[in-house]
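J.: The next part holds the structures, each set out as structure tokens.
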Structure I
Amino acid sequence: MPGPVDNTLKHLTELSAPDWVVRGGWSPAPATLIDADIATISGASDKVIRVTGPPDWLLAVDFQTGHDAVAKLADLLLYNSALFKRHRLRVRSLLVLVHPGADSPQLTGLYERGFPNEAFDVALRYRVVRVWQVPPSQWLSGGLGLLPLALLGDAEPTQLPTIVAEMKQRLDQSPSSQARDLWSAAYLLMGLRYESALIHSLLQGIPAMRESTTYQAILQEGKAEGKAEEARNILRLLGHHKFGEPPAEVQSVLDGVNDLHRLEELTVRVIHAASWQELLGLTGPR
């Protein structure tokens, strides 16, 4: 199931469809998003980019943030074939690697599949964009949907304040709702590369961030997680003093308790329990 980062990248594509034609290395051309009509294929995107020719063609953009990008190549071939069959238009595939952890020497732009010591049976040529190798100026000069990626481009952390300032200059001229969405996207994507303290220091002065429900929800979630971790540490300290070092099974259970109220209840029960197992209900009814 797509997560926040996947949905964010899809939204950015919707905002700047023609830009991905240029970023992939093809000539600029009018482009719009269309329904892919291959949603029955597991993992397939529900949108693709239709590029005006002649001839007209389709661009299938696939974003990768994890280490399984090589395994994804078989899916790229499947989507490419399915799109051609459904729309009867030639299809080009673009693999966008958002994080260096998704990279591999095997991502050469050519995927071949066949039997050992025989010529390949099927092949797919695709293009690769490694976001962190692209200068921020190229992301900043494109459509609005590319702006958040500038913060993941080829830049040192010391350059980030300047990038944020350039983004702000452009987004201040956009509708407030769109600016909030794009700043929220920047916040989520920066989490793939930078520590939260740095991200907060860079974006906390952006008025649109304070108005973003997504950003505020993330902050509240972080505060709740911090309180739960503090309560868990107190529980470990009291339990260790009374019961000794918790065994592995107990540690696993403790790590899985994230409800603050539940952790507070367990802390009170330490007084009456005779062991970690009794405290956590591991030796009988909870």
Structure II
Amino acid sequence: MTVLPAFLDAHVHLTLIDPATLLSGGIGRVLDLGGLPAASAIDLPEAAYAHQFLTAPGGYPTQQSWTPPGSVCPVATRADAAAAVDRQADAGASVVKVTLNSVAGPVLADDVLVAILTRARERRLPVVVHAEGAGQAERAFTAGADMFAHTPFSERLDDGLIVAMAGRMTWISTLDIHGWGARNDDFARACDNLRRFHAAGGRVLYGTDLGNGPLPVGLNRREIEGLLHAGLSPDAVITSLIGTAGLAWTQDRVTVIPGARPTDPAGFVDWLCTARAVAATDVKEDA
């Protein structure tokens, strides 16, 4: 048996799923990137939250049918920016989630975006950006974003920009949302960008955007296969799963995987997908 720090899915939306099988599916920690936390009687992974999406008035995901009521915070001015960040921080947010999706609506002005990031730094909160549409990833990076909620997929990023991003950013993978197994052009662009980002030393976190389409609740085999396709080694895939996103976690749970780790890639995926998250004390008692 292999015992590892609890696997993290760094991009989920708990209000959009039934999370009952996350632990048995190997996920012991989740980063909820947009939505209002809901109380639940079931045994859940440890969770950190962004709370509301910060976006331009009328911007993504204001108009989306899946958006939970009250989960969007429109930000029109620099003064609004500070107040919006404070609202999330005071509610117990661990990160700030910003959307820059020019495909689906208006996006934040540069000065408002910078104001959000400035206040987030003052409140010691990392900023995670959903960047979609031409130029939005570069805008987010230039403003000082810490993480991308998705591997950039709208366009092929310049090699120099990729190297610069690798020096100080973390990317959350979310490759499988591009076709859910029927790999499309967005998947190909995302893998190309991720391959170069990882090769340049960029930090990659496993994340699925759970709640977005037909994704399994637990470890996602297709996401793992996508990471391997994008050039991550099996060891790098495990590193992406046990990352912290720069946050403090209790370490009350661990992920256990039965059997010996296979040496071939196909066997590695099969083995990894037998993982389950359990209380750390249970493992100590079994030892």
Structure III
Amino acid sequence: MFFLQILSRLPFSILYLFSDFLFFVTYRVIRYRRDLVIKNLKNSFPEADAKTIGKYEKEFYSNLCDYAVETLKLLTIKKEDLRKRMRYLNPEIIEPFKEKRQSIIYVTSHQFNWEWLVAAGNFSLPISVDFVYQPPSSEFFNQFSLKLRTRFGAYPIKRAEVAREIIKRKEIVRGVAIVADQFPGHDNDKRYWTTFLNQDTAFFQGINQLAYMTQYPVFFAKMKHPKRGHYEIELVKIAEPPYQKDNFDMIESYIRATEEVIKSDPSGWLWSHNRWKKKRPKEV
């Protein structure tokens, strides 16, 4: 960790040179998951020609390597520097909820750079941020990611303990943040199947269940990447209570918002994740 902190203190100009080198190694030499990335892009954009797919792929790897050095930078970046680089365009939209002492839910996708999104949200928004996470198998990487995400005060909630933590902290006005577009890989995960990016896709039902359990309004964090090392977030309300137990309008709103962001910036999403490894089960 000490060595990583030393690297993190390097200026962005040097870190991005390292990202360029990392891009060459990842994209050209070891070809990290390139077959999977190309497959995912082709299936998601069937109308795109080979040149366009190649452009999306190359830009994705460049963004992925920038994500790595930007995440490392979270160890030492100053609050004001991060505030300038991760700009929340309309934080005032949350003020009425703060005044009413109404907690909310933030949902977003694996659009770069989601790590900065959580870290900066805790001082850029009117209310504090709790974030839901799945601990990795490596204890080092678990501690490393928690150190980054909690550095500016965000509160971690293990995915398996969401219900308990919601009850425990019900008197605290905060935004509960979830990156909810990954594949629901555990056998006990309830799955919601829909068409997403032209493919049958499973999503966690958990965010729908969380909205129903809490009866909190839901905001989507819409990410844009205007230039290297700079991001903009627009908060968009996509659902509000009352919610019914077996109604899936909220999760559908999240899925369509995510799809829209990906289509507007195809190279900004995490294509190296094996998102479509399972097929929709046939109805009996």
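Rule-based calculations on the coordinates, nothing more; no lab input. Not measured: the values here are computed from a predicted model. Cβ atoms are built from the backbone, for glycine too; each structure is taken alone.
J.: Kindly point out which one of I, II, III the value 3.6 was derived from, the read-out being distance in nm of label points 7 Å out along Cα→Cβ at positions 84 and 196. Show your work: numbers first, answer last.
T.: Numbers: I: 4.6; II: 3.0; III: 3.6.
The read-out was computed on structure III.
J.: Of the structures labelled I, II, III, one was used to calculate Cα extents along the principal axes in Å, giving 56, 43, 33. Name it.
T.: Numbers: I: 79, 55, 33; II: 56, 43, 33; III: 52, 51, 35.
Considering all the candidates, the number was obtained from II.
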